[in-house]
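What follows are several structures.
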Structure 1
Amino acid sequence: MNKSKRIFYLDVMRLMAIIGIIFCHASITYVVSDMGTANFYVSAFFDCFRDFCVPIFVMLSGALLIGKRDSLITFFKKRLSRILIPFIFWAAISTIYSFIYLKHSIDIDNAIAIFSGHGGTMGVTFWFIWMIIIVYIGIFIINKVLEYGNSKIDGFDGKFIPVLALMSAIYIGMFQFRLLPAIFYDSLLMYYLSFVSYAIIGHFLVNANYLESFVKTDYLVIIFTVLSAILYINYICSYVVPTSILNNHFTYLGYFNIHILMISVSIFLMIKFMSYTEISKKIEKSKYGDSIVLLSQYSYGIYLSHYLVLFNLKRFIMNYIDYASQNSIIWIPLLVIITLISSFIILWILNKIPYLKKVTGAN
């Protein structure tokens, strides 16, 4: 496989992010059934992978797209066709499935809810597509500002991006403490646009090399591995579990929270610095590296299709065993592995069929 044009550690992050989101959806049943038991720590631990995986997905978009010097038509033609064609296909499949097997009739309101990405429907994951389109618009505007600034001031982007990243972190803090106008909390458009902050931070983290100038890479790996573990375990044990038990309802922080930002940034840097190590370079050149890149290429298609695959997998298992009463530390990873492999196989087959390649989202 030709990986010369790819950045391996970004592929690792992309694959990690999609697996984390599958973990979230595989854990939904268990965070309810395990409430108040020792297993709740396990199910909450798995479910909350989503809390840093979604920000990392957006950070990857910023890392790869901010700084592109494309025209409006070129920028959106490249991205929207790859996003919208697979989305329309899988949203349509999810809608038809819902009509036949769940609603047992044609329900236009349900179809609109699925395409809109509303929770409680077969399109619960599709909100991300509308959000990322808004983020792309924000990124295009940033690119035009960078292009204009660079034409006037030498090295403008090198000065502007760090300031913008700092402002993005401050914005997330302001959002958390509700210091912004009410429209930022009441408008879905403004909520989606707020994710541009993570895109900016992602671009900054990929291109910033300050820490490597002062600290050895091996130490940076240890520091950010330990920091990531402490931040995440503290989040689960000090907030998610006790707050959920107190409210008798699964409770977690929103994406625009300083603690979630710190977890996301720490894990991002951990993987970035790991990519500098010899073991990472060996993995990249091995068959395992090829597998990671291959799965990463299908990550968008896996995101779109996995919920439907997982939903049917759970329905199938229920014919033979009450999986919700089983040990979550075994069953959640098992559901994730089967869902990931099944989704990939479906997409791989579709990619071999003429006229259906575009619905796989492979890049």
Structure 2
Amino acid sequence: MGRAVVSTWYGTFLLDGEHIVQSARAPASETELEDRARTRRAGGLTPEDLQILSSRGSEEWSTRDRRLAERGLRWDPRAPALPTSIEGVPEREVRRASLLAAGERALADSWDPSIHVEEAVRAASDLDRVRNLVGERLGSWVSRDAPDIDPGDHAAAAQRALEDDDLTPFGPADPGVREARRRLADLYRAIDLTHRELSNAVKAAVPAKTPNLSALLGPDLTARLLAQARGLDRLARLPASTIQVLGAERAFFEHLRGNAPPPRHGLLFLHPAIQSASRYERGKLARTLAGKVAIAARLDQAGKPVDPSLLRAFDARRTKLKETRSPGRSRARRAGSGKPLHATPRDG
């Protein structure tokens, strides 16, 4: 059958049938075993693997380990395994401790610090909805006895609710109800203050972590895109075509069902250059911007400094579209593209 190489967590062995011809054992320490586990997981060779392979010469050896097969050995899934009666295997407690240390190292290496920005953006979005709900209720309530207050001006309604209700004869007569409305006004102000603090913190933190994306999109849109993509690490792996429609998932799936045209942009529509563009230019600009965002995300993931050529290239594309645009030209609307998203096809 020939000789076979067997690589284990505690060493590498050369077998001739069931007999161990040569062995190279790993040091029985948690740190050394952890390093070797990380090397094996990454597809590399441990020092013990290299020691055994260095004595091969021109002889043909087999292995059931694909890492070794990529280094010139013949891969054979039926190659012999290490005998169970081998002596000198490290204690199980040492193995357990090395695996736990390797797991902790892997978690630390895979940690994406942009998760905190993502959570802050989502918290601000949640608070925005809560603030609107509380503000609408407060504006409706205060406008009942203060007609000069616009129900849509939530800040003014909160200010009036906190003032002395004796200024108007139509205010709540019951002291408990009056105090409850003040508490509602205090809640609205607290939510509004927390929302502003979260937004300001995100705008201050994002440029330091993602300078290229922030220079291209601005800190607010960058934070929203990071939250939608679930972190910088994943955003850097996404293709430009996916980045272009991030945030337009509902419209995209409606298109897949045949109920709507394909979306041309998602969150990228919030970019001022795309918002101010004509309908004919928006799709092309969003496609160009998505390509630049994909490059910027990869640069930020690698820790590179700001590359001003990305913004210059986008501005040049925007200028070229404006120059080549014909007067009165608009994007032709395809038949059936005006179908509302909520419409459902009839059977038959």
Where does the value -23500 come from, among 1, 2, when helix-only ellipticity at 222 nm (-39500 (n - 2.57) for each DSSP H run of 4 or more, over all residues; to 500) is the thing being computed? 1
Mean projected area of the Cα convex hull in nm² computed as 20.4: which structure among 1, 2? 1
Please state which of the structures 1, 2 yields 11 when relative contact order in percent (Cα under 8 Å, 6 or more apart) is computed from it. 2
Note: log10 I(q)/I(0) by the Debye sum over Cα atoms at q = 0.13, 0.15, 0.17, 0.26 Å⁻¹, for residues 236-307 alone at -0.68, -0.82, -0.91, -1.06, derived from one of structures 1, 2, originates from structure 1
The value 71, 19, 13 for semi-axes √(5λ) of the Cα gyration tensor in Å, for residues 36-219 alone was derived from one model only; which of 1, 2 is it? 2
Can you say which of 1, 2 returns 14.5, 49 when Rg and Dmax of the Cα atoms in Å, for residues 116-171 alone is computed? 2
Thinking of 1, 2, which structure, once distance in nm of label points 7 Å out along Cα→Cβ at positions 68 and 292 is computed, gives back 5.3? 2
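All of the numbers you see were taken from the coordinates with simple rules; none came from a lab. These numbers come from a predicted model, not from an experiment. Cβ atoms are built from the backbone, for glycine too; each structure is taken alone.
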